[in-house]
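Right after this note come the structures.
Any read-out appearing in this document is the output of simple, stated calculations on the displayed coordinates, not a laboratory observation. Bear in mind that the values here come from a model prediction, so they are computed numbers and not experimental data. Cβ atoms are built from the backbone, for glycine too; each structure is taken alone.
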Structure I
Amino acid sequence: MRPGPGEVIHFSEDPTLTVFEPHVARTSDTDVPYVWAVDGRNAPSYWFPRQCPRAMAWVREGTTPADRDRIIGAGCGTRVHAIEYAWLDAMHTTKLYAYRFADDAFHQVASPGAEPHALVATTAVRPLGPPEPVGDLIEAHASAGIQLRLLANLWDFWDEVIESTVGHSGIRLRNARPRPVRPSSATP
């Protein structure tokens, strides 16, 4: 599920929305009210239950062959999304909907030093039509050739990703299981 030409898309578990008003998200690092949407490149980052923590990585210009093989996996395409086992049932049962908007009301936004990851509007916007069911979220990944990796805990993978040359994004990581406690390597 990706936007068509001249469109951006917003994913929601609520199929009853008719107008999107700008607001300040609870997790926002700005106090500017926005309506959030994504382009086709970033749409797969939202093929998840809203609260699902996920660590995502993809090959980009400058990605080394060693990092591609280590993070993405040799012969495994160009993108990997990782979630924790605890979210597998929700991936099967969550009903997610895509709202399409004309892209002319939106502009790109990115954190300092980061790749553009979203588009925002500062005025109320109406969808181009009714919301479309995304369908099976695991199948959406499979159809797009994106590997979906199940992990007991995201943190070791995330730590490797952010130190590598791959592009990456972490969403709702605050909802991930706690970091594993490592035994002290000090000897008495």
Structure II
Amino acid sequence: MTVVRALARPLLSTIFIVQGAKSVRSPEPFVAKAQPVTDRFVPLIKRATPAQIGDRLPDSTENLIRLNGAAQVLGGLALATGRGRRLGAVVLAASLVPTTLAGHSFWQETDKTAKGAQKIQFMKNLGLMGGLLLAAVDTEGKPGVAWRASHGAKAAKRETKRAGRLAKRETKQFARTARREANLAAHAAKAELPFG
């Protein structure tokens, strides 16, 4: 791991660990802003997901805030420690969507100053999401699964062609050798005939 990655991952995850822990311990301050989002999206999520998942989704906004906070803590720790870092980054990016919609809905603000402040926070969260998406696809310079699969298929195709050319060359060589041996045997047989 490079020094940049060793510094960047904990720096990127700090806000999520701190705010996630705060949400788990004390969700009440966030309920008023989160309520419109949860009231709107929870029924959609319950309809869109299989019954086993939808039935387990909490109905209470406080519990949803706690769940989102726990996801942020776990995702932040995974990203910061490097264990499950890519999955952690995906979890953090997903948890940032409801947080941003609930906490920084600048389009609903009427006060120009408040609208400007919320727009800045909204864009900051978009920037964090961009960083998380980069962290989610970072393979630390090692080829990813998709690249290895396509590269492996190309290598197999190349090796198959090479083996085919080699087999064709060896077949031609074998045929030439067989003809030469047959000609030599025919000449030897002819030389041994008494009337040759």
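For the read-out distance in nm of label points 7 Å out along Cα→Cβ at positions 40 and 168, a value of 6.4 was computed from one structure; give its label from I, II. Intermediate results must be reported in sequence, preceding the final value.
Numbers: I: 2.8; II: 6.4.
Computed on structure II.
Out of I, II, which has the highest value for distance in nm of label points 7 Å out along Cα→Cβ at positions 56 and 72?
Values: I: 1.5; II: 2.3.
When distance in nm of label points 7 Å out along Cα→Cβ at positions 56 and 72 is computed for each of I, II, structure II gives the biggest number.
Structures compared: I, II; top value of distance in nm of label points 7 Å out along Cα→Cβ at positions 24 and 120, i.e. the largest, recorded for II. When Rg/Rh (Cα atoms, Kirkwood Rh) is calculated for each of the structures I, II, the largest result comes from II.
From I, II, which structure was relative contact order in percent (Cα under 8 Å, 6 or more apart) = 32 calculated on?
Clearly, the read-out refers to I.
Given a value of 1.00 for FRET efficiency 1/(1 + (r/R0)^6) of positions 64 and 96 (r between Cβ atoms, R0 = 41 Å, to 0.05), point me to the structure among I, II it was derived from. Comparing all candidates, it corresponds to II.
Here helix-only ellipticity at 222 nm (-39500 (n - 2.57) for each DSSP H run of 4 or more, over all residues; to 500) was derived from just one of the structures I, II, and that gives -29000; the source is II.
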